Every structure is written in C-alpha cells, then in structure tokens.
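Trainee: Some structures to go through are shown next.
All of the numbers you see were taken from the coordinates with simple rules; none came from a lab. The structure displayed is predicted, hence computed values, not measured ones. Cβ atoms are built from the backbone, for glycine too; each structure is taken alone.
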Structure 1
Amino acid sequence: MQLYAGLDLHSRNTYIGIMDKEFKRVFGKRVLNKLPLILKTLTPFQDQLKGIVVESTFNWYWLIDGLMDAGYDCVHLANPSAMKQYEGIKHTDDQHDAFFLAQLLILDILPQGYIYPKEDRPVRDLARKRLFLVRHKTAHILSLQSLIARCCAQRVSASEIRKFSVEDLQQLLKQEHIVLSAQANLDTIVFLKQQIKRLEKTIQKKVKLNKAFQQLMTVPGIGLILAMTIMLEVGDIGRFAQVGNFASYSRCVSSQRLSDGKSKGHGNRKNGNRYLSWAFTEAAHLSRRYNEHFRSYYNRKVAQANTSLATKALSNKLARICYYIMRDQVPFRKELLSH
C-alpha cells in the first residue's frame, strides 16, 4: 500500500497525518519537535511512504535535513504562500492541514518550495544577515537626516553623514539632548558598518562566483557583493523554466489584478524571494547611475508613471537580463536590453 504523509510544522510540535492513495486517513498524531520522536513515529510506515510533505515555515531546516539523513528520499517542501484551500471549508485545524498537504501531493498539485542544498545554506544565511544589517544602517542614516532637517532646516547627504564626528554634531545641533540622540544614530551607523565589512570578508573568503554567475558582473550596476547575493539566492538557475518564472520569483512583476481596465486588487505580493527583490532594486538604482541606456529607460518610465514604478520596471528589466546571462553563461551586451 502506498502512503503519503503531511507534516504540519509549528514552533513546538508537528502534527503528522498519513493517508493512502484513495485519501483514506491511516494515521494521525501530534508529536513534539524532537527529531527522534518524529522518526520513531514514521518508522512503522517507512517502507510504504512514497512522499512526505513539510510545510515551509520559519523553522523547517532541521526537519527536512533530519528526514533526508534518515533515508527518506521522497521529502517535499510545500510553499504555503502558493497554496489555497477550498473556500467552502468551514473548519480547519492542524489535523486537517496535515492531511490536506498529503492530499495535494497525491493529486500532484502541491506547490513546492526549493530545498536549498544543506551545505550552502549557512553562507547564504550569512549573506542575508548582512542585508539585515545594511537595512538597519540605512534606517539610522535616514533617521539622522530627518533629525538634522527637522532641527536645522538643512539637507545632509548620506555620504556627508558617514564623515560626521561627534564634534560636527555638537556644532550643528547645539542642544545636549538632540546631540545625544544624533550620536546614538552615528555610533550605531559606525558599528553596523564594521559588522557589515566583517561579514563581507567572510562571505568573499567562502564563496567564489561559479561560471554561471561570473558574467553577472558585466551588467552595469552589479558588483561582486550583488552578484554573490544573486548567486546564493538563485542556487540552480535551471529550476526556472522561463524568464517569466524567474522575474516573478524575484518579485519584479506586478501583482495587480485588472478587469476591463479597472483594478480588482492584488495577488500574493509575498510569493517569491524578497532578497532577490532587494538585489535587483539595488541594481536598478546603481545601473541608471552608471549606464546611459538604463538611465534613459528609467526616465521614460518616470514620465509615464512615477519613480517607484520606474524603479520596479528597471529591476524587472535587469532580472530578465540576468536570467539570460546566467542561463547561457554569456556577458552583458546591448542586445539583451530588448528582453
């Protein structure tokens, strides 16, 4: 008898639901999040299990890796943001969710997430931590710019702020408590900058751009760090059948729903990779600064809409260009601008 298991994973426990190919529920049990307990629960069914589905939550690493190490080669990672339960269901709980996952696998309609290789995951997560620190540094820079504008009616650029000293703040802001507030921003900016540099050095020592991603640095606006970020987030470019799949995964396409020219809301904006979205948005800002073709494209979009939509359009253009560069392992050339 062929069996299929759905594992509804939570922070403290997991509900295991097992059913056969005719959707008959064979077994169901809630188990604490301890790998030996989960493996012990699945052992009586191991020879019959043809598929195991784990929902992609914030804590799936240990469970997926543990199942694979235990010899389960039929493990699938469900993408919850792409799943939609039947809207007529009045009651759902962990038990229903677990069997629902197994049912989707049996029907071969399970939206699956990518199980990133275990050995490459730590350095990818380190790159994500770097991005987390970069965002916090930017937030403190903006906060300090706002403080100076509010108190002194003076506009200060980010590059100027990076050169500020405590003495500069005292001369500019005068009042003790305002200076203390600004100094807190400045000290945090300096600290975060040091940590970011530290992580970048570690990442560059560990990661070397492979052949499929080396040509990314030929794209105006994409340097070593951005190229590494894209490589670490993409993994295997072959998993994207078409350029549209990659652009959508990078969150570079519109999620708006239109009918008769009227907006009917938005699709799932969270479906995709937010780190790739950041990378291509950052590349869009840099590319229009250093390349005339991208600058012209951006200016045309600004004239048609606004700066936010123009940046999104340029990031989409860059994502599509990078897809062909990674897939075909070719350098950037002007002909790619037509894609």
Structure 2
Amino acid sequence: MHNTLIRTLSAILIATACLPTYSQKLDAYLMVYHKDQDHGLHMAYSFDGYQWTALNDDHPIVAGDTIAQQHGIRDPHIFRGPDGAYYIAMTDLHIYAMREGYRTTEWERDGKLYAWGNNRGLVLMKSTDLIHWTHHGIDFTQLPPQPDMNWKEVGCVWAPETVYDEEQHKMLIHFTTREGNKHNKIYCAYVDDDFTHLTSTPQLLFEAPEDRYNVIDSNITKVGDTYHLFYVSHERGATPRHAASANITGPYTTDDYYHDGERQGHEAPSLWRRLGTDTYVLMFDNFNRRPMNFGFVETRDFFTYHPIGYFDEASNRMTRTNFEEQKHGSITYISRKELKKLIKYWEK
C-alpha cells in the first residue's frame, strides 16, 4: 500500500511538472557529444526527438585543441540556463595526446600515481546564439586544499554537468573527481553567471557506501519536487544507477528500480524529456559496442523503465542520418527559429 501511494504521488508530480518558463517556446532538440577520433565538440539536432542529424556534417563545431590545455575535450554537457543562454561544460582531456604528438607521455602525470586518464580541470563555454562562444579553463590544482581533498593532488576532473539551483538562484556544476588514484566520487560547486570560475568551495555530493568503489558520470534533473540523480556504479562493472533527493545537493538515496537490460559495461547516463509529454528518456553510452553507440530507456514514473534499444536498431525509432561512434552525449531544448539559424550557419 505504501509503495503504491508513493508511485501514485510520483506520477502526479511528473505529470504536472514542467520545464522552466522559457521552455514553452522550445520545440526542438540539440545534442552535444565528443568522438575519440578528434576529441572535439560535436552537435546534432532533431525536430521530433527521434531522427537526429549532425551539424557541420559531423565535423567538430569547436576543435578541442583550440580551447583545452590538453588539446582535447571529452564528456560535453549542454544546459540552457534560466537566462536563455547556453552553457557547455567539458572534461579537459585527450586520451590519445601522445599518439597525436601533443605530449611525450601517455598521461599528463605519472599513471601509477594518478591513474588512467588523469587530468587537472574543465573547460566551460557560454553562448547566446550557439555560434559565438566564450571559453575558460578551470585548473583544480590551483584550488586550496580541503580536509577531504588535496586539490594539488587531484587525479581527475571528469564529466561535468550544470544544473540550476532554484533556491540559491545559482548554477551548480557537479563532476567526477578523485585524489591521486583513489576511488572516484562526485563533487559539486557553484559557478558564476559568466561561466568563468567557481564561486564556492567544491563539496562532496555523492560517493559509494564506505567509499568501497568508484562512482562516476553524475546527471541531475529536477522533476516536480524531486531531484533525480543518475550515475555510474563500478561495484560490479560499469552500470548506471538511480538515486533521488528532495535537495539538489543531497543526500541522495539509491534505489533498485532502474533496469536498462544492458549486460555490457556502459556509462554517461543523461536524462531528457520528450517535449509535450510526460515521458523521460535516459540515454547512455555503451563503450563496449563496435561501433560505439547510444542506448535509450524510457520512463514516466522513475519506477518502471522500458528499454527501447540503440540508435538505428529496427526496434527503435531513434535514428541517425550522418554520424556514428558518438560518445558521452547530452541533450537540451531549442526553438525551431534558433535551430533553423544554426542549420543555415553550418550549411555554409
């Protein structure tokens, strides 16, 4: 009876939830992703949320070596702020930089001390038209040490995402990090309106019970009065999990409801809503598939989940027209007027 009541109340909240006020004019979708082949920022669009087409014929819309300290970016996340501007946060990391001649070592620092993919910071970009961008890097080794984190010895800063804190009226960035080669955790910090620097000390947002294993790739979405956190647990391989909280910074409680049917390791969960409906789509990145691909799961209540397959599978309406092997994507909403201008620009 108790669970039934919870599910009923949750369904009511979701059905009445809406996007921020500006969303009433938004009727198309924009996706960002990166590709291992070039470590640049890519974009794709969709008018219906099902058929997707890459801008710039799947060439980078921003080259990673023009904005990142490591000459490459990964894990881009796009967010439309309450001011209508677009914010993109990315990992400053090139995993093939030695092969490409950007450095003489596999990683920036000793892999034995700082582990796989070690990096120092993030790249933040802001735009009002999705064409002209400002960009700034954040070097976390420059932050003062804290009791729970010596930032001078940070082992990684990965997969940043932006969410709006309605109570504080501030944008919050959350990201995967670790000290040295210890277990990965999720930290968060507020960022200024110009999207150039942190305005608060990073704080622990989420970690594995007793810090027994890695948790990475956080994604936070507010639906009704609940903040939904999807993340990747390394307890038994790489598997997305779901947690919820009444507060944006937690504490978050993990449940066992989420199932996507995927047995291979997968990561980068990203939640978005089909406009005009109460259906939410959880998109994830399967790094074991060849070629790599995105899988999709739908839910209306965050208790039951329906896997709908991968891009271009016969059983799935999600299709691509001119791109493949995309990684770690995220989706935001855009007006058709904005999108048509963007398409026209890149058709040049």
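Trainee: Please state which of the structures 1, 2 yields 0.65 when FRET efficiency 1/(1 + (r/R0)^6) of positions 209 and 313 (r between Cβ atoms, R0 = 30 Å, to 0.05) is computed from it.
Mentor: Values: 1: 0.65; 2: 0.25.
Source structure for this number: 1.
Trainee: If helix-only ellipticity at 222 nm (-39500 (n - 2.57) for each DSSP H run of 4 or more, over all residues; to 500) is computed to be -2500, which of 1, 2 is the source? Each step should come with its number before you reach the end.
Mentor: On the way: 1: -17000; 2: -2500.
Only one of 1, 2 returns -2500 for helix-only ellipticity at 222 nm (-39500 (n - 2.57) for each DSSP H run of 4 or more, over all residues; to 500), namely 2.
Trainee: Can you rank 1, 2 by percent of Cα pairs over 25 Å apart, for residues 137-296 alone and just name the one with the largest value? Please list the in-between numbers first.
Mentor: Values: 1: 52; 2: 32.
Top value of percent of Cα pairs over 25 Å apart, for residues 137-296 alone goes to structure 1.
Trainee: One of 1, 2 was used to calculate relative contact order in percent (Cα under 8 Å, 6 or more apart), giving 17; which?
Mentor: Values: 1: 13; 2: 17.
Only one of 1, 2 returns 17 for relative contact order in percent (Cα under 8 Å, 6 or more apart), namely 2.
Trainee: Given 24, 46, 27, 3 as the derived value for P(r) over Cα pairs in 20 Å bins from 0, in percent, which of the supplied structures 1, 2 does it correspond to? List each step's numbers first, then the result.
Mentor: Working: 1: 24, 46, 27, 3; 2: 31, 62, 7, 0.
The correct label is 1.
Trainee: Using distance in nm of label points 7 Å out along Cα→Cβ at positions 41 and 185 for the comparison, can you identify which of 1, 2 gives the largest number?
Mentor: Values: 1: 5.0; 2: 3.0.
Sorting by distance in nm of label points 7 Å out along Cα→Cβ at positions 41 and 185 in descending order puts 1 first.
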